[in-house]
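Alright, structures below, take your time with them.
Just so you know, all these numbers are worked out from the coordinates, no wet-lab data involved. Everything quoted here is computed from the prediction, not taken from an experiment. Cβ atoms are built from the backbone, for glycine too; each structure is taken alone.
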Structure 1
Amino acid sequence: MTQAVGKGWSAQEIAQAVAARKISAGDVVEAALARIARHDTILNSFTDVTAKRARARARAVDTAIAAGRSAGPLAGVPFAVKNLFDVEGLATRAGSKINRARSPAPRDATLIERLEAAGAVLVGALNMGEYAYDFTGENVHDGPSRNPHDVTRMSGGSSGGSGSAVGGGLVPIALGSDTNGSIRVPSSFCGIFGLKPTFGRLSRARSFPFVFSLDHLGPFARSVADLALAYDAMQGPDGDDAACTTRAAQPVTPLIAQEIGDLRIALAGGYFQTHLFPEAVEAVSHVARALDVTRTVEIPEAARARAAAYVITTTEGASLHLDRLRKQPDNFDPAVRDRLIAGAMVPAPLVDRAQKFRRWYRGEMLKIFETIDVLIAPATPCVAPKLGQTTFVLDGVELPVRANIGIHTQPISFIGLPVVAVPVPLQPMPIGVQIITAPWREDVALRVAYALEQMGVVASPAPRGF
């Protein structure tokens with residue numbers, strides 16, 4: 001039975017088996033820890049393994065079940081979190097060298113508390129791009145997290161360890177953050193499902209910020225059902241996050257299997273149908289054919305939205321790190337440091353223009369969602385590049401990889417729309433597609449993702465690179 005867990009049981013299967021006492025939470029956790037020990041020397045997805053804590057938590061789950069109490073919908077399910085989440089007793093690294101000198105966190109992040117209240121078991125913290133300013137998954141301090149389908153390739157960033165750990169079957173659920181695409185990019189490269197919720201839907205309390213007005217936290221999983229289970233466990237307002245104080249929980253697990261025939265679905269046109277390698281075009285085409293989508297909707301000024309997102313990202317990010325930049329410039333990843341320094345020098349009038357444009361662009365996108373329910377768009381322009389690759393040729397132009405992987409994600413997170421990234425299992429490497437919906441309609445995006453999964457169009461392929 002423990003071998004079966006190691007071979008990729010879903011979170012749903014684990015929780016059902018633990019609740020039925022077919023397997024203990026302790027055995028599940030031991031299987032996960034063994035798999036991490038065996039494979040993470042290759043994947044490099046974990047920076048901390050919390051084995052002692054996990055075993056204690058698993059015992060508590062088993063004790064509750066033995067006493068006839070419910071241990072929750074995620075009973076015994078192992079999960080891990082990007083290391084910008086506060087984990088009690090660990091310094092919150094946020095992928096940096098500098099933060100290792102911080103005092104250990106006195107309390108877990110809200111989303112960790114909520115997952116454990118639902119019965120899940122934290123097994124560790126995950127590698128990430130420094131201060132979340134990264135699309136590659138290559139950390140200069142901890143080394144790169146590796147793609148589970150080809151360990152010579154990027155896992156994506158900045159939640160690279162999260163993508164690698166879930167795609168590699170080390171844990172069924174992981175948490176990451178997404179400012180400009182850092183959930184959707186690793187999902188695309190590692191062949192898994194990822195949810196970037198509406199801005200303000202899930203609490204960010206006790207996580208290390210990057211850009212307050214753009215930061216989202218969300219889950220990764222190998223199936224839509226697992227993604228929905230994790231999402232539901234974490235929902236609800238939180239007074240410790242000023243952006244997450246108004247929306248009551250709206251469970252989606254009972255809704256994901258509903259028919260989607262009533263939904264108005266369109267392809268994102270123009271900008272979102274350019275800057276693509278053939279594999280991205282093929283992935284979107286697979287999804288469009290399966291959903292019988294023929295309508296295309298033009299997204300106004302998407303290129304300008306990406307530019308404005310860059311301005312806001314780099315200036316807000318720089319303001320957070322000014323003291324570190326002054327005192328410890330040599331302890332930064334040089335690529336991150338230089339972009340933050342550049343952000344600190346952006347003129348204020350340009351930032352003001354970017355914010356004004358942001359408000360206009362959001363209004364235009366909301367008008368579009370008066371006439372449609374779902375937009376389909378590529379998640380990344382290509383499959384995962386090789387580790388260390390610095391450029392690719394796109395539309396006949398040589399471009400820097402790191403800056404352009406998020407070319408199709410930035411115009412969406414810029415205005416806080418919910419997105420489910422779904423994996424299309426092309427050969428030899430998977431690639432993702434974005435399912436985008438109106439604010440607060442994660443349920444619709446998950447319904448479409450579930451329908452595609454049931455059709456066999458999207459799926460999380462088994463790891464084969466290690």
Structure 2
Amino acid sequence: MYIVQIASECAPVIKAGGLGDVVFGLSRALERQDHAVEIILPKYDCMRYDHIWGLHNAYQDLIVPWYGQAIYCSVDCGWVHGRLCFFIDPHSNDSFFNRGCYYGCDDDPMRFAFFCKAAIEFLLITNKRPDVIHCHDWQTGLIPVLLYEIYKYHGMGNQRVCYSIHNFKHQGITGVNILWATGLNREDYYFQYDRLQDNFNPFALNLMKGGIVYSNFVNTVSPHHAWEARFSEIGCGLSHTLDLHHYKFGGILNGIDYDVWTPEEDSYIPAHFNPETFEKKAKNKTALRERLWLNHNDKPLVAYIGRLDQQKGVHLVHHAMYYALRRNAQFILLGSATEPGINSWFWHEKHFLNENPDCHLELGFNEELSHLIYAGADIILVPSNYEPCGLTQMIGLRYGSVPVVRGVGGLVNTVFDRDYDMTKTPDQRNGYVFYQTDFNALESALDRAIGLWHYYPDEFRELALQGMSYDYSWNNPATQYLGIYDYIRHK
């Protein structure tokens with residue numbers, strides 16, 4: 001099968017969040033199952049060019065219709081760790097992708113509308129006819145709209161679209177200018193509730209909604225998050241649209257890159273281990289304590305790795321820090337804040353706890369240190385308010401760190417409570433789950449994890465090993481996506 005991924009990110013060359021990891025990891029897994037995959041991306045001035053091999057000009061003078069005129073683009077081609085990627089470079093005074101950033105500009109909807117137009121124009125002109133076009137998030141929501149309203153009449157009538165939503169919070173709310181810029185034009189036609197009109201603002205267009213309405217299949221990144229999007233406020237206003245299109249909507253759990261996250265070969269950790277040599281994990285805990293100047297003592301090490309923001313349950317992260325210390329545990333935090341107020345709050349805590357030999361706050365992100373924390377921690381905390389999929393708990397399980405998570409999104413699909421989960425037998429359970437957002441709920445789960453470590457160490461070790469037995473690689477998700485691709489090709 002020939003698959004083209006169109007996205008605004010692909011790790012490690014363009015990465016602002018988990019989207020980039022998904023595009024790269026899924027593409028590689030599909031190729032390993034003998035399918036041809038190409039990736040189309042914007043050519044940002046700030047992307048990691050050092051991760052591109054053999055970058056060269058693949059197509060000169062791509063003429064993209066825009067506002068009734070045209071913008072000339074060139075298309076570069078290169079390999080990102082083995083993945084064949086095309087980078088669209090518009091030569092325009094608008095400097096769509098020469099901003100020193102990926103997102104955050106006032107005209108983001110227009111920037112990515114142009115990217116959609118240019119990407120599909122590139123497919124048309126170069127006679128690329130993939131079996132499936134796989135688009136991601138609001139930035140590519142216009143791809144299926146353009147395909148089925150314009151380009152299917154110009155030789156692209158057999159292409160099918162799978163549309164993956166990674167975060168419902170950002171939907172690409174925009175105005176009528178998008179229609180005139182891209183050649184869709186007909187205001188009355190698209191400003192209809194069953195097309196692109198935003199569900200709550202009749203004077204706005206919603207690009208993510210367009211992707212949902214026009215795609216052949218829509219998915220989000222875990223089965224439980226798909227349920228949340230339809231039946232709770234997590235859908236951020238799109239629940240009714242998803243309900244109308246429920247017959248083509250589902251959830252597929254993301255995977256993690258087992259070539260990167262493997263305790264048996266990880267170059268960032270001093271002691272390699274697997275379930276048979278689990279006792280070597282303790283050497284990583286020792287190395288982690290030495291690196292961060294923590295006491296060497298008989299205490300469990302609780303860790304949090306991730307952003308410090310409302311989505312991630314920052315109030316619970318803060319509470320867990322002090323609760324762990326009270327419960328005779330150590331606590332490590334690695335992450336950066338996305339809001340000034342939260343940033344100031346945690347810098348204050350860092351200074352306050354700086355001399356505490358059982359606590360370390362690393363405010364920022366350090367890839368090397370994150371690997372060592374996963375390998376050295378006993379317990380990994382993920383108290384998110386919402387979490388479409390979540391990679392932290394999967395990596396923690398891979399490294400034998402017992403997850404304590406809130407029961408939302410993909411966390412429900414990957415972590416099964418040791419004491420209370422009735423969907424798994426005791427030997428299949430792998431962590432602790434709490435459901436409310438208050439401190440008591442967090443404490444109930446964290447207390448059980450810390451208590452098991454202190455009083456029943458053999459049972460804690462067995463729980464960690466049960467977590468390591470789970471396969472959360474890209475193999476299974478890739479197979480599920482192939483099933484969807486095959487379904488939409490033949491329906």
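What the table shows:
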item: Among 1, 2, structure where Cα extents along the principal axes in Å as derived comes to 70, 46, 45; result: 2
item: Comparison of 1, 2 by distance in nm of label points 7 Å out along Cα→Cβ at positions 307 and 323 - largest value held by; result: 1
item: Parent structure of the calculated result 17.9, given that mean count of other Cβ atoms within 10 Å over residues 155-162 is the read-out and 1, 2 the choices; result: 2
item: Structures 1, 2, by relative contact order in percent (Cα under 8 Å, 6 or more apart): label with the highest value; result: 1
item: Among 1, 2, structure where distance in nm of label points 7 Å out along Cα→Cβ at positions 171 and 347 as derived comes to 3.5; result: 2
